[in-house]
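Listed next: structures, encoded as structure tokens.
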Structure 1
Amino acid sequence: MNNSAVEITNLLYRYAEKMDGGDLEGAAALFRHARIKVQSRDDLIDEHALLLVWKQHIKIYPCGTPRTKHIISNPIIEIDEASGKATVRAYYTVFQETDEIPLQPIAAGRYHDTFERIDQTWRFSFRDYSLLELTGNLSAHLKGFFPFAW
């Protein structure tokens, strides 16, 4: 894997690490320069709106985390080094365990991301959050209706 592919993959994994660690602000900051598509709507949101939705809807437990593990797999990475642009299509599966529920998958879907390289640093420029495909028991993860997939 070339250096650009490693950097881009690490961004995907850093997102999962921050979400699972309860660092919603840090996860949202990864999208500082990005626009995010939610559901099937054409309007896009920014990092601030994304953080607001997460804070309103994701349950954070006394340990400071949502007690989840995001597994990101099967990344298909396409990089145009000359233009400093890249796309990634990947699967995700979210597992959760709490005192009330055993370890189980609670959601699965796809991320379609676009990245750009600015000053030799790769960053998110777009994420399609509308590709939630399978859901399990989300009652221990969400506070009410969640307006889009994660």
Structure 2
Amino acid sequence: MADNYQIDNLDRDILNELMKNARIPYAELAKNFSVSPGTIHVRVEKMKQAGIILGTQVEISPKQLGYDVCCFIGIILKSAKDYPSALTKLENLEEVVEAYYTTGHYSIFIKVMTRSIDGLQQVLINKIQTIDEIQSTETLISLQNPIMRTIRP
């Protein structure tokens, strides 16, 4: 499928409903939008092939699983050439749940989840700060996450 696939109003409506409930049957979507289930199926498949729909996932609550500390760590690398190897090492740390290659003061900005402040300290001292490619870090602890949403089609 071409990279320039343009979504229309039906595609947008389908995406909005799937974002609310990815398990909604195609037949129910078809009924809601006055089209055939086959049309829904074809549209969803086209959006998958175009890379608009990447998959479905279960949303979990980190707090309910005991992960009470969320923080963001800005990382300054010793050299720009260190990015690939530093990223590989960070990817191997289960506490690192997101990573971004950034412009500005930091080379990499990561999101880390731990069960406690003590756990965060251990991750910083024994894992992140032992990565040779890292020159320095700055840690920002999140107090709450009042806005969390995805892009709307």
Seminar exercise, completed: Matching -10000 (helix-only ellipticity at 222 nm (-39500 (n - 2.57) for each DSSP H run of 4 or more, over all residues; to 500), computed) against labels 1, 2 points to structure 2
Seminar exercise, completed: Computing mean count of other Cβ atoms within 10 Å over residues 5-12 for each of 1, 2, the value 12.5 comes from structure 2
Problem set entry | Comparison of 1, 2 - label where FRET efficiency 1/(1 + (r/R0)^6) of positions 37 and 69 (r between Cβ atoms, R0 = 25 Å, to 0.05) is highest | 1
Exercise. Which structure, out of 1, 2, was volume of the Cα convex hull per residue in Å³ derived from, given a value of 110?
Worked result: 1
Exercise. A value of 4.8 was derived for distance in nm of label points 7 Å out along Cα→Cβ at positions 13 and 133; which structure in 1, 2 was it taken from?
Worked result: 2
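Bear in mind these aren't lab numbers, they're just calculated from the coordinates by the rules spelled out. Since this is a predicted model, take the numbers as computed values, not measurements. Cβ atoms are built from the backbone, for glycine too; each structure is taken alone.
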